[in-house]
Structure formats: C-alpha cells, structure tokens
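These are the structures in question, set out in turn.
Nothing in this text is a laboratory measurement; each read-out follows from the coordinates by a stated rule. As the structure is a prediction and not an experimental result, all values here were calculated from the model. Cβ atoms are built from the backbone, for glycine too; each structure is taken alone.
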Structure I
Amino acid sequence: MLSGVLLRAFAGGRLRGVTWRRGLLAVVLATLYGVTDEFHQVFVPGRTADRYDVLADSIGASLGVALGWLAAAVRRWGILDSSS
C-alpha cells in the first residue's frame, strides 16, 4: 500500500509517469520504512524486531509497485481500450 502511494506521488498522479526508476525508489523507501518500524519495535515492551517482517514488507512493496507498473503498461499498450 505504501509503495503504491509513493509510486503515485512520484509519478505525479499519472499512469504515464510510472517508470522503473520511480518504482524502485518507491520500493526502497517503503522497505526502509519497514526497517525503521522494526527498529522501533525493539523499544516497545513485548515486541521484537524480526528480519522476516522486513522481508515481508519488501515483498509487499515490490508487489504494490508491480501492480502499479502493470496498470501503467495496460494503459500505455491500450490492452483494455474498447475502441480497438
């Protein structure tokens, strides 16, 4: 979810603004947020940091950006264009 919002922001709210570079930046920032969240959990009683949670965050961020890129590609290639 966060990576999708970041990708949309970086693309200026336009599907044609979706690029690999912006997608990668969105994944990296969403993953870094996951890392900081795990670090924060070290200081919360009863919680622990887990590297697998960071991995799950990274995979989720990648899937979110992949869906955004797919939507942009469908639009760009006119796959769902009803006029063709």
Structure II
Amino acid sequence: MQKIDRAEYQKRLDELGKILVGIAAHAGEVSRGRCPYKNKRNECTAQFGCRNKRKPIQLGGLPICAGDDKLNYRSFWEAGD
C-alpha cells in the first residue's frame, strides 16, 4: 500500500474546497431569484396552486412554470430591517 503524502492530500482538499465554495455561492445567488419549486426543465414541482403553472407538455407530466424569475425570495429566508 502506498503511503499518503499529507501535504499533497491537504492541497487537494483545499482545491476541492475552493471549487465547492464557488458552487455554493452561485447556488445561493440563483435561489434568491428563482422559484425553489422550478426544476432545471422549467417544470413546476410545487404541490400547491401557483398562478405561474401552465399545462404540461406531456400528458401526466409536470406543469410548466411560466414565472419570469424576477421574484425576490430573500424576505422568506432573511429577517427584515
């Protein structure tokens, strides 16, 4: 069994950490303006009524989200001043 070089291991963990921080920051920004129930195919996954729901493309499929993504959801997660 090959011995693990701790310095090299830590270097790789640090690089991975930088990548993940960037991904998390981007996801945080997107989540502030995009409906949390809208999937990557612009389908609505909400299990409640929404005025932005449109008929599904396929019979039995998820409704299409017609939202413009200009909503600001921050008030739901952050305390107001």
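Of the structures labelled I, II, which one yields 16.0, 59 when Rg and Dmax of the Cα atoms in Å is computed from its coordinates? Going through each structure in turn, the value belongs to I. For the read-out distance in nm of label points 7 Å out along Cα→Cβ at positions 22 and 54, a value of 2.8 was computed from one structure; give its label from I, II. Corresponding structure: I. When distance in nm of label points 7 Å out along Cα→Cβ at positions 6 and 70 is calculated for each of I, II, the greatest value falls to II.
When relative contact order in percent (Cα under 8 Å, 6 or more apart) is calculated, the result is 37; to which of the structures I, II does this value belong? Write down the numbers at each step before the final one.
On the way: I: 37; II: 26.
So the calculation was done on I.
Given a value of -12000 for helix-only ellipticity at 222 nm (-39500 (n - 2.57) for each DSSP H run of 4 or more, over all residues; to 500), calculated from one of I, II, which structure does it belong to? The read-out was computed on structure II. Ranked by FRET efficiency 1/(1 + (r/R0)^6) of positions 14 and 62 (r between Cβ atoms, R0 = 30 Å, to 0.05), structures I, II are topped by I, which has the highest value.
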